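These are the structures, in structure tokens.
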Structure 1
Amino acid sequence: MPTARHLFSTPFVIDRLQSEAGVAMLRELIEAERGRDPDGLSISNLGGWHSNTDMLEWGGEAAKALVFKAMGMADEATLDAVSPDASRFGWIPELWANVSGKDHANQYHTHPGSYWSLVAYVDDGYAGSDDPALGGELQLLDPRMPMVRMNAPDLRMRDANGRPMASEISVRPQTGMIVMFPSWLQHAVRPFHGDGTRISIAINLTAALKKPH
């Protein structure tokens with residue numbers, strides 16, 4: 001019998017922020033910064049508010065704690081092939097906040113130059129509802145782009161569990177959730193149709209050799 005192997009998997013890590021007080025503090029800091037700079041930036045966001053990328057400065061101890069959490073997740077999911085017992089690499093963080101309301105979204109994009117990217121959800125905006133019509137899912141696109149352009153789009157390869165492979169994966173955010181994926185993975189946010197306010201924090205981690213002692 002033939003043996004099927006499934007090669008080149010893409011890591012996607014899900015964890016939770018443990019401090020409710022920390023999440024509440026992040027929300028207050030983001031709201032204060034939005035009041036100070038209501039225009040924000042326009043990058044991948046389609047509507048909504050995108051802060052500057054200096055949140056490590058204006059986010060205080062709460063932002064530092066979040067970055068510490070992100071770096072720990074990255075350390076667990078990364079191995080220095082030359083020095084597996086003591087990695088020679090550290091992380092340079094960059095982070096910013098996003099606030100989205102009704103019908104806001106983010107177009108597909110990547111984060112060139114970074115190694116890991118993370119999203120932490122301060123408020124999912126769903127107000128406890130599990131209605132799928134509210135949208136707002138994080139979308140992840142299969143990086144094997146030819147797969148979605150093959151000449152028989154209705155014909156699907158089987159995955160490791162025998163199910164048809166999907167070219168897009170949807171992840172429904174939850175307040176307190178933090179997710180991590182490779183920065184080269186294309187991702188987007190579907191239009192959010194809820195009446196609440198979605199507040200999230202994006203983090204990029206760039207790998208850098210540690211300075212010798």
Structure 2
Amino acid sequence: MAFMNLKPAHQTALKEFYNIVPEAVAEKALVEFDAVELFFKVPYLGKKYKVYHPEGQVVCENGGEVQVTDQIVLLHYLTHCSNRVLEGSKIAFQELTSGSIYIGPFTNRSVRPLVAIFGENQEKIVEAAKLLGGWKEDLGDVAVTVPVLPKIPITFVLWEGDDEFPPSGNVLFDASASSHLHTEDYALLPGLALWEMKKLVKM
């Protein structure tokens with residue numbers, strides 16, 4: 001998804017979502033399903049979304065247009081999320097299924113924006129993470145974990161620069177990550193979280 005035409009990706013996601021069993025999905029994905037009005041209620045990056053089944057319409061309860069990238073992420077999460085629970089241990093992108101194949105897009109869309117936005121403003125990433133229900137981690141010089149989706153916490157790690165080296169960063173995932181989304185989604189998702197975090201704090 002990070003490097004393909006979004007329209008076909010969205011159409012495919014809608015087709016897959018159409019065939020799910022809502023009650024089973026709600027249990028796996030740790031979300032609510034309204035069996036009367038036929039929508040999932042999904043917390044995502046600090047907001048609540050309604051995802052209607054079977055048509056796949058996505059509505060933000062706060063109002064406003066929902067970008068296609070966010071629609072695809074929500075549809076993919078509901079369609080692919082498994083029963084596997086969060087493990088609490090962290091892995092690098094390369095450790096995800098076929099992660100080495102997508103490392104280029106992941107670096108460009110996630111690691112570089114992390115350093116560009118927060119590398120010189122490390123206290124701001126803590127502020128932004130807390131606004132999204134996140135928390136600090138004891139990693140790097142500064143690190144935070146943001147609960148992007150109920151089973152998708154993402155950890156952002158920053159190291160301060162010095163006279164010889166510029167600031168650097170990395171993005172880590174729960175060891176269960178490959179059971180809930182495709183690796184291609186993880187190449188894009190941290191970047192979506194970072195831009196949302198940037199909007200929440202004055203830089």
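Laboratory data are not the source of any read-out in this text; all were calculated from the coordinates shown. Everything quoted here is computed from the prediction, not taken from an experiment. Cβ atoms are built from the backbone, for glycine too; each structure is taken alone.
Comparing FRET efficiency 1/(1 + (r/R0)^6) of positions 53 and 85 (r between Cβ atoms, R0 = 35 Å, to 0.05) across 1, 2, which structure shows the greatest value?
The structure with the largest value is 2.
Taking 5.1 as the value of distance in nm of label points 7 Å out along Cα→Cβ at positions 37 and 165 derived from one of the structures shown (1, 2), identify that structure.
Working: 1: 4.1; 2: 5.1.
The correct label is 2.
helix-only ellipticity at 222 nm (-39500 (n - 2.57) for each DSSP H run of 4 or more, over all residues; to 500) was computed and gave -5500; which structure, 1, 2, did it come from? Spell out each step's value before the answer.
Numbers: 1: -5500; 2: -10500.
Source structure: 1.
Out of 1, 2, which one gives 22.6 for mean count of other Cβ atoms within 10 Å over residues 117-124 as computed from the coordinates? Can you show the working numbers first?
Details: 1: 22.6; 2: 17.9.
It was calculated from structure 1.
Could you tell me which structure in 1, 2 was used to calculate distance in nm of label points 7 Å out along Cα→Cβ at positions 133 and 157 as 2.5? Don't skip to the answer; put the middle values down first.
Values: 1: 3.8; 2: 2.5.
Corresponding structure: 2.
Taking 17.2 as the value of mean count of other Cβ atoms within 10 Å over residues 69-76 derived from one of the structures shown (1, 2), identify that structure. All intermediate terms of the calculation are to be shown ahead of the outcome.
Numbers: 1: 17.2; 2: 21.6.
This value belongs to structure 1.
If relative contact order in percent (Cα under 8 Å, 6 or more apart) is calculated from each of 1, 2, which structure is the one that comes out at 23?
Details: 1: 34; 2: 23.
It traces back to 2.
Comparing 1, 2, where is mean count of other Cβ atoms within 10 Å over residues 93-100 highest?
1
Any idea which of 1, 2 comes out highest on distance in nm of label points 7 Å out along Cα→Cβ at positions 5 and 173?
Values: 1: 3.9; 2: 2.6.
Biggest value here belongs to 1.
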